[in-house]
Structure 1
Amino acid sequence: MRHELNFWLLGGDQRQVRLAGLLAEDGHAVHTFALGPAGEGVREERTLAGAELADCVVLPLPAAGPDGRLNAPLAGAAVPLEEVFDALRPGQIVCAGRVDAGTRALAEGRGVRLLDYFAREELAVANAVPTAEGAVQIAMEEMPAALRGARALVVGYGRLGRALAPRLAALGARVTVAARRYDALAWAESFGFDACPVKELRECLCGYDLVVNTVPAPVLGAAELGELKKECVVIDLASLPGGVDLEAAERLGIRAVQALSLPGKVAPATAAAALRQTICHILNELGV
């Protein structure tokens with residue numbers, strides 16, 4: 001990657017604010033739009049004029065908000081994604097997170113080179129750590145008792161499950177891991193955790209004080225939630241649509257928390273540093 005590039009960061013949360021500052025500290029020319037002030041060395045733009053000159057345009061994680069527009073919670077007004085892509089040139093490099101079909105179609109229709117940084121393994125691993133720490137924070141705030149001595153269930157043993165289970169155990173929780181694959185269960189047991197196949201969850205849910213789901217598929221429906229103790233706290237960390245039936249939890253009187261985008265909320269500086277590294281890897285691979 002060249003020593004000085006022209007970056008435009010469009011929309012996003014505190015992760016993008018911190019990212020703009022980091023890129024400016026690296027000596028790059030940094031412009032922001034629909035993000036708000038990002039500190040010294042960063043130029044806040046009121047329009048998209050000049051965005052077509054950027055070596056790299058960075059969209060947030062996720063790129064699109066629930067309304068299909070640019071995900072820009074810090075902006076004063078909604079920005080249609082069509083307006084964003086109309087301002088770019090064919091072949092321009094755009095890095096975005098968790099790209100949906102609508103955003104990808106807009107990029108393809110305008111000949112923009114869209115790359116999903118959220119699909120990169122190094123970013124997923126880096127994000128697992130602040131997400132796990134954020135989940136511990138929520139558990140400590142929501143549970144009526146301490147984690148020490150509590151029975152905790154982690155559903156899923158991918159990157160996030162592997163980051164979360166030892167952190168809960170380090171605080172004294174008795175941790176069980178539920179997973180679909182037998183190799184994941186074997187790895188969990190090798191690190192000293194109890195293990196339970198997901199298909200057998202209903203048979204062992206009644207004794208837990210904390211359940212944390214990391215699986216982005218329906219795993220805790222009304223039947224499973226009905227087996228939990230009333231004081232059990234459920235945290236869903238999975239990407240939308242999640243893996244917990246939140247409406248059923250409310251009907252059953254179970255405290256369930258949907259915790260999305262935790263890195264940007266609990267550790268934006270850490271998340272921004274991981275994002276900077278990943279974007280630099282992408283640009284290096286492209287020979288920029």
Structure 2
Amino acid sequence: MQCKTCKNPYIPKTVAIHKITIENDSKDLKTFTLEFQNKKDDDDFSYRCGQFAMISVPGAGECPVGIASSPLDKGFLEFTVKKYPHGVVTSALHNLSKGEFIGVRGPYGNSFPLDEMNGKNIVIVGGGFAFTTLRSVLRFILHEDNRSRFKSITVIYGARNPGELLYKSELTEWLKRKDMTTYITVDKGDETWNGLVGFVPDILKQKAPVSQNTAALVCGPPIMLKFTIPVLCELGFSEDAIYTSLERKMSCGIGKCGKCNIEDKYICKDGPVFTYKEISTYP
């Protein structure tokens with residue numbers, strides 16, 4: 001039984017699976033919409049865009065997952081989780097159904113400093129399922145209470161093929177909006193695809209968003225980051241105007257276990273969001 005008064009950070013809060021959305025053709029990416037069973041737990045879970053939480057499945061363990069919903073989405077949390085072939089926790093989570101219960105503890109880590117980006121242009125570059133926390137940012141900055149705080153918004157998002165694109169209904173909405181520019185690309189199209197074809201760094205170079213008074217938020221697989229960040233630098237973005245989120249094996253989430261350190265930083269506590277200037281010398 002969960003202690004109702006204990007402040008132990010290792011004790012998860014109980015949430016119910018309210019909805020499960022299959023995001024891709026491979027069916028190994030699902031978005032879980034979760035609802036707290038205790039209103040105080042819901043009120044206490046105050047998070048910012050870019051943070052993560054530890055999700056636990058009874059009998060399987062727990063794993064860190066970036067929060068895909070926006071802090072302005074009230075009454076629920078969303079996490080998009082990839083099922084890995086040998087991932088005990090992710091496999092167990094994917095086998096659950098609506099109405100079952102799991103645990104969530106957090107939120108942990110820092111966040112994208114959106115308050116510092118007031119009055120700036122925003123460029124969001126994402127690849128694959130690492131787009132989850134960038135989706136959180138977009139839902140937040142496009143909200144009617146926040147859109148006026150930012151100037152132009154440019155989104156470049158890519159996946160291996162059309163069937164691997166996340167949040168398809170939202171992508172359609174963003175493509176239609178007049179107050180933002182959205183480019184969706186795939187590495188390889190099919191007979192139904194009428195959009196852009198090409199790797200994310202190439203599309204970024206072609207579209208060349210303005211770098212003056214602009215913050216760039218970049219998330220994706222390591223190989224994408226390796227070739228995308230140099231393009232941003234070529235376009236004139238300074239190293240401290242480029243933000244990315246790092247992934248690392250995390251067990252505790254609060255900087256105690258030491259498993260996620262890189263050099264003198266703990267990804268779970270000092271990150272996961274860093275400027276390129278902060279990490280450019282890291283191995």
| remark: Note: semi-axes √(5λ) of the Cα gyration tensor in Å, for residues 83-202 alone at 27, 23, 13, derived from one of structures 1, 2, originates from structure 2
| query | Suppose you compute helix-only ellipticity at 222 nm (-39500 (n - 2.57) for each DSSP H run of 4 or more, over all residues; to 500) for every structure in 1, 2: which one lands on -5500? | reply | 2
| remark: For mean count of other Cβ atoms within 10 Å over residues 11-18, structure among 1, 2 ranking highest is 1
| Between structures 1, 2, where is distance in nm of label points 7 Å out along Cα→Cβ at positions 139 and 171 highest? | 2
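A short reminder: the numbers here are calculations on the coordinates, not readings from a lab. Because the structure is a prediction, the values reported are computed rather than measured. Cβ atoms are built from the backbone, for glycine too; each structure is taken alone.
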